[in-house]
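Got some structures for you, see below.
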Structure I
Amino acid sequence: MIAHLSGEVLSVRDQRIVVDVGGVGYEVFAPAPTCLGHGPGAKLALHVRTLVREDAIQLFGFETAEEKELFVLVTGVTGMGPKLGLALLSELPPGELARAIGREDLTRLTRVSGIGKKTAERLCLELKDKVLGLTAGLGAAPAPRAAEAGAAPADPLEDAVSALVNLGYPRARADTAVRQAALDSPDATLEELVRRGLAGLGRNP
């Protein structure tokens with residue numbers, strides 16, 4: 001089983017990153033913030049969860065071991081597949097997700113595309129005790145990468161649209177989703193606009 005990959009990003013599209021490791025390209029599914037933060041040519045190390053099915057072997061990559069552990073816990077819940085696991089980690093930073101489960105915050109969990117009330121209740125019921133050890137280690141959600149680089153975006157809406165376009169969505173759909181996200185949450189940060197935009201695109205394929 002592949003548990004870790006380290007190499008150069010070849011391409012990013014639709015929450016998939018192709019990582020070149022010693023001349024071999026590995027296609028890895030990853031949460032949206034990871035995809036948005038690494039373009040072609042970037043160096044990237046991922047903790048990998050390998051899922052083997054009858055017709056395919058799929059790799060899911062995460063930047064921290066805690067994020068991977070949270071994905072493993074979430075996808076072990078009845079009715080939760082890897083697609084929903086990625087949706088949760090795409091729209092909620094790991095620390096926030098762990099806290100939402102630990103506090104049984106159904107309202108926050110059901111804001112994620114594809115997560116209904118019953119699914120949120122199962123997550124809390126089955127994982128409430130298991131995530132307690134994760135919340136302290138995960139800490140607060142990281143700041144957006146643009147802020148870390150010291151460059152505040154001049155136009156968060158346009159930057160969010162560009163991020164979604166880079167993930168493979170048509171510009172018109174991305175623009176509509178981001179503007180709706182801005183209307184729903186006028187004070188949203190760039191990262192929040194991207195997450196809400198992804199949620200909107202997921203609801204309207």
Structure II
Amino acid sequence: MATMPTPETSKAAGSSHDRILSSAKQLFASRGYENTSTVAIARLAGTSESQLMKHFGSKEGLLEAIFDDGWANLAAHVGEMDQLTSPRQKLRMLLQLMLAGMDRDPELKQLLLLEGRRIRKEGQMVMITAGFLQFIRVLDGILAQMRAAHELRTDLNIDALRSALMGMFEGLMRDQLLAAKTGFPSRFATADLHQIFDVLVAALAPSRSEGKSQK
């Protein structure tokens with residue numbers, strides 16, 4: 001069970017914007033989004049509710065800012081893939097970067113996997129942030145490179161493939177998280193996730209006859 005943050009550990013130095021962002025992430029992860037009030041967030045951040053509204057507009061806006069910040073931190077490491085020449089290797093490294101980023105920030109991992117695809121009371125749509133769309137563009141670019149390098153079957157729709165990849169690995173990580181938190185029957189390690197990835201990528205490659213026809 002997550003440990004409840006305390007004012008002594010949460011009121012870190014920094015701007016009111018950053019303190020609110022940090023405190024909200026802690027409380028959303030430990031109590032859940034719906035059970036966390038803006039008053040509690042402001043109190044933990046050592047500031048006022050009016051400052052929270054000034055910076056983020058609403059509790060939903062605050063959650064969106066947390067997600068955007070998280071995806072931006074993940075995207076900051078994407079440049080590490082430039083050293084690779086194989087698009088297939090880039091796809092594998094993107095997965096590794098995503099897993100490493102989640103491990104660095106367990107609170108963000110919990111929020112992205114458990115809160116990121118839920119419809120909010122404040123709106124009628126699932127939250128899709130600019131940071132997430134940036135990550136999607138990176139993935140789409142790698143898949144396009146794979147097709148250009150004849151590493152991808154020509155009959156596959158790239159949009160459908162991207163959705164399948166994202167949905168599958170979000171689901172795997174979510175089940176892993178639920179297993180740790182609630183005893184959900186998903187007894188597999190990160191090494192198993194990598195193995196599934198390698199099997200899937202191998203299945204995406206064109207057949208020998210198709211590969212010859214593309215050259």
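Each value in this text was obtained by applying a stated rule to the coordinates, not by laboratory testing. Quick caveat, the model's predicted, so the values are computed rather than measured. Cβ atoms are built from the backbone, for glycine too; each structure is taken alone.
When Rg and Dmax of the Cα atoms in Å is computed for each of I, II, the one that comes out at 16.6, 48 is I. One of I, II was used to compute distance in nm of label points 7 Å out along Cα→Cβ at positions 59 and 131, and the result was 2.8. Which label is that? For distance in nm of label points 7 Å out along Cα→Cβ at positions 59 and 131, the value 2.8 is produced by structure I. Assign the value -14000, calculated as helix-only ellipticity at 222 nm (-39500 (n - 2.57) for each DSSP H run of 4 or more, over all residues; to 500), to the correct structure from I, II. Computed on structure I.
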